[in-house]
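All of the numbers you see were taken from the coordinates with simple rules; none came from a lab. All values reported here derive from a predicted model rather than from experimental measurement. Cβ atoms are built from the backbone, for glycine too; each structure is taken alone.
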Structure I
Amino acid sequence: MPRAIIVGGGLAGPCLAHGLRRAGFEVALHERDDGLARAQGYRIRIGPEGTRALYECLPPHLYSLAVDTAGVPGSGVTVLTGSLGVIKRVVVNDPAAPTTPDSGISVDRLTLRQILLAELGDAVRFGSEFTRFDVLSGGRVRAHFDGGASEEADLLVGGDGPSSRVRRQLLPDARVVTTGTWAVFGRTPLTPEVAEITPAAALDGFSTVISPDGRFMPLAGHRYRKDPNSLASGLSFPDTRDYLMWVFGVNDDVSRLDPAALLDTVEGRIADWHPDLRGIVRRSDPDTVRAVPMRTAEPVAPWPSGPVTLIGDAIHCMIPAGIGAAVALRDAALLSAELGAALRAGAPLVNAVARYEREMLTYGFEAVAASQRPRF
């Protein structure tokens, strides 16, 4: 049985682990965090290609759980002024339409991550930080980890995000650049009081507040279709309260500010906007407030394929535009399918990796370019 090592336990890595298991691989998934909890975003959109990837990679009951715990669908995307006037609204979805493997969904990132990691058992190695790899004679690869541990496999997959160590060694000239903007994220529990001051557009899809001077603030509610803890899944989810996610773009380095200072910064920057927006920020759960730099990958030319490859943000990270998660999951499904087909045909795995990389580089960097274009 061929063996694969996956570095990175975000979303694409665990999805790939399930897909490769179904394809006939032994899998080891190494995650540098000590456990599941990770402040890495809240409500995210999964486009149709991402939902299809979940369907193709996950065991059927876990796919169903991912759909059942998704957010209540909204109908559109709305652009608002700072005084909450509607600039533009685009209807993009029929909330009453049934969800299929080719539907877009919105999910809570941590909830989906917990589902993706379920049933992988001891294949997941938490607290295991990748350091480097060696390509061995015969086409295998050895991965090294902090503390001196190492493992060999037929394939090493870097799913370790924009700062990927796998990418830095495999493609030392590949560049990820910062845009100069920091995104300050926060989550506000959707209590009756907060629901009353939340723009209706943020509870019926996705909305963005935009000012002529370039300030912007996406808002989106996440209301679970079903309480994850009410389902007989065998999993226990830590926080399943409905909430409102907000993001504010700041063109200053706010990396050293603590959550209280970040909240003060955002409130100060929106002081001339509608007071309900300040009320939403003020009622945020401070433990959820954080800032991340907005980064984007520069296009990468094809490279000679081998026993090391990349998925998701490790190769084509992009600024938040509601498409990155689906593209990363698509990587996982495509790589699993190509490797599975090669395994069934008795063909060299490197040929499957090459086919995956050719296709991934095309759609992946098309998505990067799309993320940089104005949506309205």
Structure II
Amino acid sequence: MYAPFIARLNPALRELSPYSVEGGQEAAVKLNQNESPFDLPASLKEAILSEFATEAWNRYPDILPFKGMKAYADFLGIPESHVMMSNGSNEMLYTIFLATLSKGQKVLIPEPSFSLYHKLAVLLQADIVEVPMHEDLSFDTQAIIRQANEHDVPFIVLSTPNNPTSRSLSLEEVEAILQGTRAIVLVDEAYIEFSREESAVPLLDRYPNLIVLRTMSKALALAGMRIGFALAQPALMQEIAKPKIPFTSSRLAEITLRHVLENYHLVDEAVSFILRERARITKALARNDNIHLFESDTNFLIIRVPEAEALFRTLMQQGILVRNVSGYPLMQNCLRFNIGLEQENDLLLANIRETLS
């Protein structure tokens, strides 16, 4: 009935599917979306909601969330002019891609990487230059530089630490790409708090072609609050701001951000726990000959098993949600799961051990 009208839509939609997470949202143990296992304390939530209750709900928030941007700039020790806040880092990705790409322009994306990069490039009808990871899922830095120059790529996207591979570029490698190409380089640092490598933020003053992307969804445990940031020099930031949708960040998000930054010891404690558990789980999994465990620099782990789909289904039947990432290049028969609470991790390990024994 609607076929004639569907034919009038963006033809790029024919290559895409809606975002979905197999297994749903509810489970006894939910380890499939790289979330923090820790919610904010009730007392902190009460303080945030009490302050938000005094806001005028009938009025628009600021065009851009300037108070939130100042709070995060002060936290990082960088100028406010270098910071833009968004409704989650995904909204900022849409904004950045709109500002940098159009039909026929090239974007370099290491593969495998976060699926939204590919989706946005396809929607904008850009040409994607894919650079495969090494077999161990680490970045091929020299190939990135070589391919960027051979194809005269104007835009490079680097997820480091990378989702879904859990590997990072070193700061020296990021700088080599900035120096060795003529591209605008987006460094997505969604998982930087869990990384052994340094952030690219100190490079902002030296490289006007650098954009650093941050999210509050992972280490700061604010996935439900939708807070993200782009960091760049003012000249580039002014251009990125042009396609930015106004009023997308609520005052509640700004208030929440400030309170969490003022209580950052909670984040430090959560990250320390996750890193300890990551080490413990890694040690336990390494003892199983049926598992190939990839090195992780994030709050999640990647394992390769003989039959990933079978293990995925078995775990789901036991109320444990993980992510089957076998569809990504180089990741056949791989599962991904984030670090949960200690008892959740124990249950996961016990079920993996029993299934693969």
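Here FRET efficiency 1/(1 + (r/R0)^6) of positions 16 and 192 (r between Cβ atoms, R0 = 35 Å, to 0.05) was derived from just one of the structures I, II, and that gives 0.30; the source is I.
Comparing mean count of other Cβ atoms within 10 Å over residues 160-167 across structures I, II, the highest figure comes from II.
Computing distance in nm of label points 7 Å out along Cα→Cβ at positions 184 and 304 across structures I, II gives 3.6 for structure II. Hey, mean count of other Cβ atoms within 10 Å over residues 56-63 derived from one of I, II reads 10.8; which structure? Checking each candidate, the match is II. Supply the structure label, taken from I, II, corresponding to Kirkwood radius over Cα pairs in Å, for residues 112-255 alone with the calculated value 16.2. That value comes from structure II.
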